[in-house]
Structure formats: structure tokens, C-alpha cells
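These notes open a run of structures that come right after.
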Structure I
Amino acid sequence: MNPQEVYHRILVNLARQIREGNIKNKEKLIRSIISECLPEKQQDPKIYQKVEKQLDYLLRENNENPPLIEFIEEMCQECQTSDHHPCTDVCPTGAISCFDGTHYIDRNLCVECGRCVNTCISGAILARSELAQVATMLKDSSINPVYAIIAPSFVGQFGRDVTPGILKSALRAMGFTEVYEVALAADITTLFEAEEFRQRMEQGKKFMITSCCCPAFIKFIEKIRPKVANLVSPTVSPMIAMGKMLKEREKEARVVFIGPCIAKKNEAKRPDLAPAVDCVLTYKETKALLEAAEIRLDGSLGHMEMEDASHDGRIYAHTGGVTEAIVRAVKSLNPHLKIEPVKGNGLKQCGELLEEIEKGKVKANFMEGMGCPGGCVGGPGTIIKVAEAAPYVKKFARRSKCFAAGDNPTAHGWMEDYYKMTDHLSEKMAMSGRKVPEHPEVATEYIPPS
């Protein structure tokens, strides 16, 4: 069993024990996991220590504030004596280094994209998980409502025959009070960013970078390219917008985001954005929860259709989708306004484009940045590959009852009732004189060279 499969079994067993109320017996849980995953190594103390460390990391409380990405160095054995280190090769910012067989993460360079987690051949790199907290929340969902908000890239992730309606019914059966598409909030943020772009251009501004849905891209700008920070829209991401609206509607609500992204876990904890979303699960973690609860995905639990969002909100899931949605919304506001977009597909390409923007060499006035190649469908928390996932997303988008974000009556209703009542601007960037975290020397107004 490879390290990723072992970790999945750890998640399943942990969630099962929480549901059954047996979490206090940690030694029994560790022995059960080893017996199931590595029966031939039940007497190996090193294996026991590895599983124990992974379990301890999963059970850390939020108030301990552990790093989002962490090495368990004693587990890193496969490439210690090799010149080839997959994690250092895949890191887009050079944050991971290896000296004398020991790996280090430079927190000043790490943008928390999570690409190293899946690449590690030893399973020694872990991302903070909130699975235990969510499993506990669901046990108490009859007291406080727990809402699942699911990212646009979810379609097809849980099996080719698992329709959105089947998945929604399964999540409800597992204990979630209701399930909403984050694409609904994407419709709303599309309209706000389109209006912001119109105003900027009419005021003579030269460029706008969409904050879109990618926290790794935002973190990349903050840490690597802070000079262009003021070009980023301050509108919150669709995940944060959806969480804020639900909590505006119900003060006691708990909100769990389910998506492809590891970086979302820290976005939800940012002081300027919390507490819109209480916990974040990847699709992989959600699959483990469903398995632990013995929830079947064969349609036997029902088909509760999802009809929250427009075509344009749903296509946020792949590179170019955000641009397509915002361009359409801009044109509805001012058909004569010139919008010339560029798209960064993965952090490597994003970095190259941002450098060109700084130098004034990009013939464009709008940029979309996606941290993962392919967009959100390529995130580290996904279950299927990009080439398989993107067609599912596009097919589901085509099924929407409305095409453009501005045509979605559901979005307009939520916007009027809840979104305008919330603080829907983020202080994550240096906009209108706001300071960029950790970069106080950055000018409050950057104007790209002509």
C-alpha cells in the first residue's frame, strides 16, 4: 500500500472512531490502522511511530496554529540518499531545500499551494487536516446547523456515475444540514469584479488582477511579487462570500468548504476573512468521511438536484473560466469597454506574467491567476486528473438554467438579502492604502509602465 493509500486509511479510521466515540484510545486506533494497511509490519516500532505522528498531526487543535504544510523528517527516507528530490523539483517558489539529507521549508517563500504533498514519495509531507473537527461537528449538527459549500470543481470527483444530485443527497445523509454550490457566490463576485473593472478603466487605471478563487496565487503576490499588490481586486473569494452570506442569514451556522485546494485551509483562517468558513475539507478528506460513515454513492439515498448557479459561476473551476465570466459581465455593463485579458496557468506561468506586468511588457489590462495547472480541477486535494475532470465541469455548466452570472435570479436574491450586508472586501492586498502583510515598504499605488 503506497503512502497516499495509507494516509487515506488513517483518515477513514479516525473519522469512524470519532463517529463511534472511541477516539480516546489512540493506541488501539494506531494498531487497527497498521493491521489494516501494513499487516506484515505490525511489530515494527518505526511504523508505529510514523502512524502515531500522522495521527497526532491530524488531532491537533486549531488553537495550536500548526503550519499548513509540514515535514515529518523521520518519515522522509525514500530520497534521503538520492540527488533527486521530487518535492524540491515541484515547488514553484523554491521554498523547499535539502541539505545533508534533511529537508527544510522556507516559510517566507512557501505559498501553501500544496503541490509537494502529493509529490512526496515517502508520505512525509502533510497538510493540516480539519477532518476530525468536521466529524465532530456533524455529530452535533442537530444543535447547530452545519452547511457544506462545495467548490465548482466537484463534478466527477467522487465517481463518473456520481451525479451532483447523488452527492448532495449523500452529504445530507452524512449529517450536513444543506449543501450549496460555491458557484452561486462566484456569480455574485463576478458581478462585483466586473463593476470594479469598469470603474477602474473609466478612471484611467491601466490594469486589474482578479482575486478569483486562488489563495495560493494571492499568497504568491504577497510574498514574491508584492510590487503589483495594489492591482489586485479586494473582492473576497467565492468561498468566503458564500460563508459570509450563510452566517449573515444564520448567526449560529457552521460552514464547511469542500474543494480541491489545500491553500483554502489557511485562507479561511486569515484574520480579515475569518470566521466566514469554519473548516475546509479536500475532496480526498470528504471521500474518507463518506467511507467512514458507510454512505453509499449509488443513488439509493436520493437525487437532490443542485440548481444554485449559472454556467459562468460553474466554469470558475478551470483556467480561463474566471476570465470568461468576468469578460461577459463587463460587456453587459459597457459593450464598448476594451478588456484584454491574460491568464496564468499554474504558479510558474503566473510568476512570469507578473514579472512582465511589472516591466510593462504585457499587452493586456486584466489578469486571471490560477495556482494549479489546469485551474482548480488540478488542485492537490482532487481525486481525478485534470483531463478527466474538466469535461465534467463543462458539461455540468452547460446544464445550468441560466448562462451569464447576471442572469441568475438566485444570485441576485442572495446578493440583495445577504451579500450587501456583509463586509465583502478583503484586506489581503495593498488596495487604497491598505498595508500588505509583511511588506510595509510596498507603495500603495503601483502604475505599470506604459
Structure II
Amino acid sequence: MPEARFTLLNRTTGIGANSYLLEIGDTRVVLDAGMHPKEKGQASIPRYEDLPHDSLDAIIVTHSHLDHVGTLPVLMRDQPSARVFMTPATCALADALLHNSVNVMKSQRAELGIEDYPLFTHRLIDKLLPRIEPRDYEKPFDLDWNGSVKGTFYDAGHILGSAGILLEGSSKRIFYSGDIRFEDHALIKGARFPDLAEETLDALIVETTRGDSPRPSSFCPQKERARFINDIERCMERGGSVLIPVFAIGKTQEVLTMIHEAMLDHSLRSAPVYIGGLSTKMTVVYDKFSGSTRRSSPNFKILRDMNPITGNRRGRRPIPLERGAIYALSSGMMTEKTTSNGFARGFIDKPGNMLLFVGYADPDSPGGKIRAAQPGDAIRLDPELPEISLNCGVKIYDFSGHAPRNHLLDFMKTADARKTVLVHGDPSALQWFETQVERAVIPAPGKTLAL
């Protein structure tokens, strides 16, 4: 029987430049092509040097976040014969994200002196984009030209266009989850995966992001959403403004949907809502797919129906701070040189304002440091600029795009795979699942694992 093998192409175990080599018989497929958000230059790229030039049959991208698609042009350039597959929405979002990434790398080259940047150019993206073959959910397709392995995308419920993929061929059946959320968001529906246990599943490759801690048993998504809206309303009632740091893809659109629906049912007063330039680009894509993807509000178009005040990246006009306004600005971690970071300099020192965190923030990021700070602490938003006193209110909410660990554990046990390969998690998360799931394994970077 032909063998199946898995190799972790991440440079370290954990979350970062997510990329995996999967060999099913003679068919070689790379799953995702991420860029490490905390590394710079060549260190941010997966172990592509382990892949001989032009040796892949296919490249699969599960969704358009930077840690899954950020180095796709590098991999496609090195693998000119590989077919490239993703959902139509992921293709549209990835196009916008990668072009923005070129701009960021050019700035970092000038500001930080990183000679390797940019890793790719606008011209290269435009040249490679026609190679991408978009595929819809739940419609099988051939991965290789010989038709020896088939793939089928299934909605992973993480962000617009996100997918898990079932790979079948050479007497093997393997499922890669991508990033998953099973519960519905405010805007998009939760995952819709097949019954993986109806036939023998040789391997389940699965994310473990939230495995390091349980979600409280008392948690209720509806109550969390109500708490978020109530906090915005109370702040504006006192004459303050609200800053919500968001990721441009996913969090921006979910937050805007919650605010829009709260204004419609009058649980939140009408107020100006500002978003940045990159978030605007991504929201255009979300609206484009409003009628063709699984949605809680299928015909809702954010820019048309909500009419937020959108950023203009070309003009780079400063966003005005006004009383009683809502600012949903990227990045979610308030990284240096981003819109949310720059805006916060004139915001967090004002006692009447509120800073609301709706997603993950790395402890070493400016957002992470604010979350760990006490009122009145001095915050260094940018190492090149003076500290700012944290006088505004700070609240944290759980609107994660990732499934909590009890949902992931149920999914793994129900799938009942012959081998469960644990990826995309911090060491503590990986280790917890390894103790809970039979036949689970944590792959080591660069080491081939027989499936």
C-alpha cells in the first residue's frame, strides 16, 4: 500500500509560519504558506529550502490570514509547476492582503534596514495570481494532473472563505482542519464539516490554538455580545469614545455587524463608526461575497447598509478624534506603525474613553502590554516615541475565531483518526491535546512523520 507522510515546515513548533508537506503516494502537496508574524526577513519564511525546486504537485491555502498565506508568492515562485487551490473568497482576500504585505515590507526595509525585504513584489503577485484555481466548498477536485488524489473544501467557519480540506487517494483518507470555529459568528456561520468517521480516517491534521486553557463553563456568546454592546453604550452615554483594535480580515467585519445590529434594535445609540484603509479593502471583499457564502444575514452589505467612515490609505489623512464615536482600527494587537497604534497615542490618556479588545494580542505586543497594565501605568506604544499614561478604561471580550478546546477535543474524538497530528498551537496547548487524544502526535520541525 502506498505510504503517506507528513512534514512540519514551520521553523519552530507552535503558531507562526504555518506550512506542512503532505505526501500521499507519489503526490506531494503543501498545506498553507504562512509568514511568521513575529519574525523578520528569511526567518519569517517556512522551511522551503527543504523542498527541491519544482517538486510539488499542489499547494493548498485554507484561508487568508498572514500566518497561512503570507509567503505564498515565494512558494509559488519556487514551485512553478504546482497547482494552487483555495476558495474564491480566500483568493480575493489573499490578493489584497499580499499586496498590502509588500507595502509593509517596503516600509520595514526603509525603517529597519531589512535587506531581504520585500520578499516579493506587486508585479510578482500579479504574475502569479492567474495560476490560482479557485474551488467551491463541497465540490471534489483533482489535486494533481494525474487525478491520483482528490481534494474537497469544507467551510471551517473561521473567517470568510476559510476551509478545511479532505484529501483522498492512493487508499488514504486525510483531513486538514485549517483554523476552525464551530459556533456561528455575528456575520458568518460556523464550520460545516463532513462526518469524518463514516469511513476510516487515516490522519487528522488539526489546529490546537486554544488548547492551553478551558473556556469558562458559564460562557454564553449572546451574553458576551450584550456585554460588549452595553459597554460601548455606557461609554458614549458619558461622552467618551471607543477604540476597538481589530484584525483587518474577520474581526473588523464581525465587530461592524454586531454594532450595526445593536443600532438597529436600539440597544446602541447611533454614532459615527470609523474604520481604516486596509479594513475597508477587506470589507469590500466581504460585501462582494455577501450573497454567495453562508451568512447569518445573507443580504447584509456592511459598506452599503452601515455606511461607516472609511479610511483613505493614499491620502493618509489623520483620523479625527471626536466625542461619542466608535473606532474599529487595525491592527488587533496595536502593532507599531499601524492605524490603531498611532490613533491610540491621543486616545488612551483620556479618562472618558474606552479601549475594547475583541481578539488575541501577543503579550509582547503593545496591545498585550496594555491588557496586562494597571490604570495610570505608562505605556510605550512605540519604542521611538514617549510613553503615554493609560487613563482610559480597558475591557477584554472573547470573540475568538478559533474553537475552544472542548469543541476541538469533541471533534478529534468523533473523527477517530488512526493518527491525529497536532499543529498550530503553543507548546502547552499541543501537550494538553496529546494527553487527551489517543494516537495523537506533536510533529517536530523538518522531521518526516509516517501516517
Structure III
Amino acid sequence: MRVAIITLGCDKNTVDSEYIAGLLAEAGHEVFIPNESDDFDVLIVNTCGFIESAREESVRAVLEWAHIKKRRPFRLYVVGCLAGRYPKEMKESFPEVDGFAGVGKWREIVQMIEKGSVNKALSDKRPQIKLISPMPRKKLDSLPYAFLKIADGCSHRCSFCAIPNIKGPYRSVPRDILLAEAQSLLKGGVRELNLVAQDSNNYGTDLRPRDSLDGLLKDLLSIKSKFWVRLLYLYPRPLLPALISLMQSEKKLCPYLDIPLQHLSPDVLKRMGRPSDNRRTISMLNHWRNQIPGLTIRTTFIIGFPGETRQDVEYLLKGARDFKFERLGAFLYSPEEGTPAYKLGKPVPKSTARRRLDKLMRLQAEISLEKNQAKLGAKMEVLVEAAIPQKNIYIARSQADAPEVDGAVIISSSAPLHAGDFVNVQITQADEYDLSAKAL
């Protein structure tokens, strides 16, 4: 069969789609990312159900393909977070869909497709994602980076977040499975492994015997190949000294930490159920900056949380202005059914929240420009991702740039470059988020 897969939402969904693709390919099926004009026997839409905007995007995609299905024959399956969070509602709303499956049901999805099942829904009232044996994995793109999902689910109880309800408790993937998966990805041409989880620095604490993030990293970094490792989605807690030591000494390990703080106002953080001692958090981040040369810190903030005042936003803006995060993203609060915050009352009006968000992002653009301009003339190694060969232009990233969320390094080179090449460059131009460079 020809099976097409569309992935919506986060990088963990990308990994799940690649597990499904790997199982299908192992069974002899052709698997690919479709265009609307492509012919296929089966289409899988892997959905996101995290916040309102993500749900709306997933629903639009399902509606679009359900409409296309009326004009030509194929079977349509909807899987992932949205299908698992609202199984009854999805089944009632989309009679054109042949089957639904929630999170973590990779093998069951393949069985459902191969049996030609229709009108079937697979979901758990108490979902749990637990990987206890290696999974075949097929990358669906040719990009030189991949996400290595070291854990899934979450055992924190942030008041705004539905992830524990959607995915269940935090479950780490055993180290031997991750090492085998990493080696397979590297052999397939991947040159950057981005470690992802809901709380990456909690890795291994739920395993028996216990494991640790620094232990996993040591084994990953010992693989004999040229590649980078990047840490994403750390909870704001102190790093183990062993992890700081690795970031100081290992050239493969990007000096980059993604730590979603969600806000800086102590009052808002308390209502969010997050660590609320802001001075301690900033002191910790400053300690990391002092200990790890060239460290890039990325964070994310939620704007418009119920009860957020003008003073809370001014506190956030002052903190962002003083600390000068190298990378910063933000999004509007989304009320989520089944979360404690849903009962806190009406969130900040969207028009007000958008103005606050715009103000924060304008500030961050100024900070980012200042930091990028400080790199003019600097020499650095970058990883090439794509080419515009007719113009001798290449798109790359440095160790300070995570894929899909940060800026790019635009290289001018008369010599041909290829995706996956590591290239030494010198920075010649800087704007708010991207750098321009010449190959050396």
C-alpha cells in the first residue's frame, strides 16, 4: 500500500509519525509526506490537541482531507493527541474518517490499517506512553536533524497544561533503546540529535534501576561520528554538576538550553503551579551562563493567564530586558478543559493579551538584534540544511540555533555545499533573528 502521513503539532508528534512510518515500511508499505495531488491508498493525520490554535489546525486538516476523500478513494485515519483527548466527539463529528487512535498506539494503528478496519476508535481513559522495546523508525524528510524522544507524558501538575491528561505520567525510554535509535539515525545521515521530552532533565528518574540525563549523554556523545546533540525542554531546576561539566568540555554537545519558564511574575507563577521564586531562577540561569562558555538560553512565556495584571506584565518585561534571553518565544494562554486553571475565571481579553504579547516580542527583537550584531566578524561552525544552488546561497544553523524555532545562518559560497555538511563561516551581516555569512 501507499500510505501518506501528515504530522501536526510538536516534535514529539514527528517522532511518533516516524515510528508509524517505520512499522509500515518494515511491513513492505510505501510511506511518504503527501501533496494534495499525490495518489495513496491510506492517509494518516497525526493531530495535536494541546491548545486551542493547535486543535483548530488539526480540525481544519481533517476537514480538508475528508472533503478530498469525497472526490477520490482512500482510507482516512486520524491519530494522536486530539483523537485521544476527544475520541467520542471526533468520531461523531467526522463520519468520513475510517478510524481513530490516541497517543502511543503505533503498532495498533498499523494493524488497523493492514486489516482495513473502518469505524474503529482506539483510546484509553488513562493514557500512558511507554516504550519498552526498540521501534523501527523512518524519517519522512531529508533534513539533517532529528528529534530523539527520551521520554513522554508528564507528572508535573502545571495548572494550565492538559498534557498529563492527554499523555499520562512521565515515562522515560530505556537508555539502550535510545542509543540504538540514535545510531540508526546517524547512520541514515542525521547530523544533529535534539533530545526532547516534557521535562528532559528528569530523564531516568522513573526507571528501575534509575538513570540520569548526564549518563545518557555520555553514551550518546561517545558514538564515533561527527554530529551535534542539543537539549530541549528542561524544567527550571538546578542542573547536575556532571551535566554542566559535559557542556563545558564536549564539543558535540551544543551550549544551548531550552527552559520554558512560562512567566516571571511570582504571583502568576504560583497560580500556574510553577516554581515561583523568580530571583532564585534568574540566579540559577546566571550561574549557568558563567559556567558554560557561549551558552544560549531559550525560554517560552505564556501571556494572558487568568488574573495577569499590567504590573505582572511589566515585571515580566523588566525581567526579560534585564536578563536578555538569547532566544525567546511566547504564546497566548489557552483555557483547557480538565485543568485547574480552567476554573480560575476568564483569561485576560484576547485583544489585551495580544498587545502584551506584541510588546514582549518587540522587546525581544531588539535584544536579539543586539546579540546578533555582537557576532559580526565572528567565525563559527554551522550545519547546512538546504540549498538555493542557482544563487549560491545555503541555509544553515549554528549551535546557538535550534531547528524550526530559531533563526538561520544564510551562507554565500561559490563552492557547492550539501545538506548535512559542517562548514566554517564568518558572519558578515546580522538582523533581528538571522545571520549572513561567507564560507571559509
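All of the numbers you see were taken from the coordinates with simple rules; none came from a lab. For clarity, every value in this text was computed on a predicted model and none was experimentally measured. Cβ atoms are built from the backbone, for glycine too; each structure is taken alone.
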Determine which structure produced the value 57, 34, 16 for Cα extents along the principal axes in Å, for residues 297-400 alone, calculated from the coordinates; the candidates are I, II, III.
-> I
Mean count of other Cβ atoms within 10 Å over residues 185-192 from the coordinates reads 20.8; which among I, II, III | II
State the single structure among I, II, III that was used to calculate distance in nm of label points 7 Å out along Cα→Cβ at positions 361 and 417, giving 3.4.
-> II
Across I, II, III, mean projected area of the Cα convex hull in nm², for residues 265-336 alone reaches its greatest value in structure I
With Cα Rg over 2.2 N^0.38 Å, for residues 41-104 alone derived as 1.10, matching label from I, II, III = II
